[in-house]
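Multiple structures are listed underneath, in structure tokens.
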Structure 1
Amino acid sequence: MNELKDKVVEASAKIMDAGDQMKKDLKDNHSEAKDKLDAMNDKTKGKFNQVKGNVKEEIGKMTNNNKLQAEGVVDQVMGKAQEISGEIKETILDAKKKITK
């Protein structure tokens, strides 16, 4: 009877350990997914700001509006920086994933 009790206790401990590991894995995966989404968001917003800046610049050129043209150039530069930031984040995440495997 004690042998059966010991096996039940041992099996319960293994189940608890597996549950704890699953919780940790889910937390890690959620964090990784959030980080990837953040990087993709930066890249997408950066592309959008580049397009917006290009439109502003062209409208500024067509209407001889130097201020709008300059705003467009600034938006393009800021958008490119934001896009690069997202790419850097992705590169870091990929490197981190390779290191931890």
Structure 2
Amino acid sequence: MNIKQIQEFQKELEPVFTGVLGGTSDEQIMAQLLKVQEELGEVTQSVLGELGKQVNGKTFSDAGSEMADVILATFALAERMDIDLEDKLVAKMKIIKERFKS
């Protein structure tokens, strides 16, 4: 799987999400942003469960599934905001590589 496939997956599902989210474009963006935050919270719960900091039965395996949700929700948010995450990731990786170049 590659980034373009994730972007195409999100484009296919956008009409479904639009129907579920309803509201104006700005409201849909805000709803999608909250979804990203919700999924990140579920990653946190899974990590805390595995580390014994929270009694919730969650594990690192659960965290992996939730991380996938974070990525998909982030790509959906980017799609709503007309952001090409592949371009942004490539640019950011170049910046990080230069920053830590020896």
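Just so it is clear, none of the values below were taken in a lab; they were calculated from the coordinates. Here the structure is a predicted model, which is why all the values come from computation and not from measurement. Cβ atoms are built from the backbone, for glycine too; each structure is taken alone.
With distance in nm of label points 7 Å out along Cα→Cβ at positions 6 and 38 computed per structure, which member of 1, 2 shows the largest figure?
1
Rank structures 1, 2 by distance in nm of label points 7 Å out along Cα→Cβ at positions 54 and 86 and report only the one at the top, that is, the highest.
2
One of 1, 2 was used to compute helix-only ellipticity at 222 nm (-39500 (n - 2.57) for each DSSP H run of 4 or more, over all residues; to 500), and the answer was -35500. Which one was it?
On the way: 1: -35500; 2: -27500.
Derived from the structure labelled 1.
Looking just at Rg/Rh (Cα atoms, Kirkwood Rh), for residues 14-61 alone, which of the labels 1, 2 belongs to the structure with the highest value? If you can, show how the numbers build up before the last one.
Details: 1: 1.51; 2: 1.22.
Top value of Rg/Rh (Cα atoms, Kirkwood Rh), for residues 14-61 alone goes to structure 1.
With Kirkwood radius over Cα pairs in Å derived from the coordinates and found to be 15.3, which of 1, 2 does the value describe?
On the way: 1: 17.4; 2: 15.3.
Structure 2 accounts for this read-out.
Among 1, 2, considering only distance in nm of label points 7 Å out along Cα→Cβ at positions 22 and 78, which has the greatest calculated value?
Top value of distance in nm of label points 7 Å out along Cα→Cβ at positions 22 and 78, among 1, 2, belongs to structure 1.
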